[in-house]
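Following this line, the structures themselves.
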Structure 1
Amino acid sequence: MNREEIIRSLKGIFSQYFNITEEFREENFDKALTEYFFFDYSNLVYLYILVEKTFHIRIDSRQLTGYRFNTINDITKTIRESILI
């Protein structure tokens, strides 16, 4: 799965489950979900579950260290790494 396919799927998740459409743009992909998108911890957990379910992956907890699940670019990278495992 390439980056564009992952981004397209993430856009669907953000739109359907978090009502984020206009803000889902490339220039915002490095902005923190907890700051720019105002995600709280429950949103992040829900997103984590949705990502695993949508992409049929298991994200290793070691991939989450250092806030590696707090930007769209980081989530995309985590998904790609998890697909390869």
Structure 2
Amino acid sequence: MSSTTVRITGRAYRLLQDIKKRTGDSFQTIIEMSLDNYKEKQFWNEVSDAYKNLRDSANWNEELDERRLWDSTISDGLEKE
């Protein structure tokens, strides 16, 4: 595994030390997990922003119409018991 040196603030280092003490995880593991969580949070923020923009646009009614169309197919081919 390759490595790179990255400068962090004193506060960030103290946070890493605290998490390491509580979890026993290595700094590398903590940083990777934190970055994965950050990346996932950013993704969902982008999804949320995209839906907000869609709701605020003229295309929102088209989206709702399409949802209603797909909702009507939920029970297609299923027989009642």
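State the single structure among 1, 2 that was used to calculate FRET efficiency 1/(1 + (r/R0)^6) of positions 42 and 58 (r between Cβ atoms, R0 = 25 Å, to 0.05), giving 0.35.
Working: 1: 0.75; 2: 0.35.
Label of the originating structure: 2.
Taking -17000 as the value of helix-only ellipticity at 222 nm (-39500 (n - 2.57) for each DSSP H run of 4 or more, over all residues; to 500) derived from one of the structures shown (1, 2), identify that structure. Can you show the working numbers first?
On the way: 1: -17000; 2: -23000.
Corresponding structure: 1.
Have a look at 1, 2 and say which one yields 4.0 for distance in nm of label points 7 Å out along Cα→Cβ at positions 2 and 66, as calculated.
Clearly, the read-out refers to 2.
For distance in nm of label points 7 Å out along Cα→Cβ at positions 26 and 50, find whichever of 1, 2 sits highest and give me its label. Kindly include the intermediate steps, with their values, before the conclusion.
On the way: 1: 2.3; 2: 3.5.
Going through 1, 2 one by one, distance in nm of label points 7 Å out along Cα→Cβ at positions 26 and 50 peaks for structure 2.
If you don't mind, there's one more thing I want to ask. Matching task: 1.31 is the computed value of Rg/Rh (Cα atoms, Kirkwood Rh). Pick the structure from 1, 2.
Values: 1: 0.91; 2: 1.31.
Answer for the origin of the read-out: 2.
Every number here is computed from the coordinates shown, using simple stated rules; none is lab data. Remember, it's a predicted structure, so these values are computed and weren't measured experimentally. Cβ atoms are built from the backbone, for glycine too; each structure is taken alone.
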